[in-house]
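The following blocks contain the structures, represented as C-alpha cells.
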Structure I
Amino acid sequence: MKVVIAGAGSVGRYMANQLLNSGHDVTLIEQSHDVATRYRDAQSALRWHVGDACDLRTLADVGLPEVDVLAAATGDDEDNLVISLLAKQEFGVPRVVARVNNPDNEWLFTEMWGVDLSVSTPHLLTALVEEAVSVGSYVRLLSLAEGRVRLSEITLAEGSPVVGVEIGQLGLPREATVVAVVRNGNVMPPHADTVLRDHDEVLILVQSDTEDAVRQRLVG
C-alpha cells in the first residue's frame, strides 16, 4: 500500500515508521528542512520530501495520484483540512485520514473537506480513560463515517440485563454488531452461542441512530 503522510512531527514520524515496518510504501512530507535533515537518516527506507503539503506542486511531486492513503497529520487543523481537500478533489486519493488537534474543530472534518476519517486525540484519550475506569458504563471509543458509525465499549456489571445471555439472543438492532469480547485479558471471537459474563468487555460497532437502543439493552 502506498501511503503519504503530511507532517513529520512526533505523530507523523511514528505513523511512518509503524507503516514502514508493516511493509508499506511510505513517503513523509515536511516543510522544514531542519526537521527533515535531523530525522531522515534514522530510517533509510523512509522517503522524505521537503515541501509544503498545502501546495499542489508538492502533492504532485510525491505522486499523489498513485497513492492509496493520505494522512494529514500536521499540528495545524487548517493545514490538515486544506491538505485533505486537495488530496481528494485534485488527486482523487481513495482514503484520506486527518488529525484533529483542537476538538472544537472536529465538526469541520467531513467529506465536504475531503476527509474520510478524522481522529481527535483529546476525544480518544477521554474515551480511553473512561473505558479504563468505568464498569457498567457505555463508552464511545471512536467515530467513523462522519459520526454515523461508532465503535463503543461496555464492561458488563453484575446487574447488566445481558449477563448470562448468548450473543445471538441479545436482540440488538440490525445496525449493531458485537465485534469482540475481551474476557480476562483475552480477545474472544463473538460467536452466536457465546454467553456473556459480568466484567466482560464488549466491543460493539453501531450506527449512531440506534446507539440509545443498544445502550438500553446492555446497561438496562
Structure II
Amino acid sequence: MPVPGERDAVDRHLLRDTAYETLCGAIVDGTLAPGEQLHDAELCRWLGLSRTPVREALSRLAGEGLIEMAPQRYTRVAPLEGQSAHAVFPVLASMHALATELAVPRLRPPDISALNRHNEAFIGALRAGDAAAAHMADERFHQVFVDRCENPDVAGVLAQLTPRLHRFESLADRAVPGRRSVAQHHAIVLRASSGQAQPAASAARENWLTLGLVVERALAA
C-alpha cells in the first residue's frame, strides 16, 4: 500500500531540512568557522543523522555559497572575505530594487505604517549600538516590499541569498550601517508613500550597496 512509501518520503524531507537548518545556523553564527573542514562522519555523529540527509543538506549549502565542495578532496565552510561580499551585495541590491519597484503601486496605508515602524526600530537600534537589532529591523523594513511585490521568483532569489547575508552580518560584527542608511530609509519611505516606484527602487538599491561597502570594510579591517 502507498502510505508507508509516502511516510518515508516525508521523513527523509524532514531529516534533510533538519540537517540543513542546523548546519546553516552553525555556519551563520560562526560555530563552524570560515575555512573549517567538514567530515561526513563527524557531522552525522553530531546531528544524529545518516549520511544521506547530511549530504543533501551539504549540497544545498554549497548551492547557496556557504560551503565549498571538491569531490574526493574536501568539503569546507566557505571563507569569509570582502570579495564574497563584493559579489553578493550588488545582486541583493538589484533584487531589492526590483521588489521595491514592483511593490510601490501595491502599497496600502498599513504598509507605509509598517515601513515607518521598522525604520523607527532601526534608528533606535543604531542609537543603542545594537547591531543585531539594527540588522533585523532593516531586514523587516525591506521585507515589506518583498511581501507586497507578490513575485515568487524575486522572493525565491532573495531567500537563497539570505543565509549569506546573515552570515556577513553575524561575523562582520563591526558592519553596522549609519546615518547614510537612515537617510536612505527616509528617502525610500517618502518616495514609496507618494507612489514614485522607480525613485524608491533607486534609493533601495543604494541602501543595499551602502551596506555592502560597510561589510566589505569590516571584513578587510
>> With relative contact order in percent (Cα under 8 Å, 6 or more apart) as the yardstick, tell me which of I, II scores highest.
In response: II
> Which of the displayed structures (I, II) returns the greatest value of FRET efficiency 1/(1 + (r/R0)^6) of positions 150 and 182 (r between Cβ atoms, R0 = 25 Å, to 0.05) on calculation?
Replying inline: I
> With helix-only ellipticity at 222 nm (-39500 (n - 2.57) for each DSSP H run of 4 or more, over all residues; to 500) derived from the coordinates and found to be -8000, which of I, II does the value describe?
Replying inline: I
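Please state which of the structures I, II yields 19.5, 63 when Rg and Dmax of the Cα atoms in Å is computed from it.
Values: I: 20.4, 60; II: 19.5, 63.
Matching structure: II.
Bear in mind that the values in this text are calculations on the coordinates, not laboratory data. Bear in mind that the values here come from a model prediction, so they are computed numbers and not experimental data. Cβ atoms are built from the backbone, for glycine too; each structure is taken alone.
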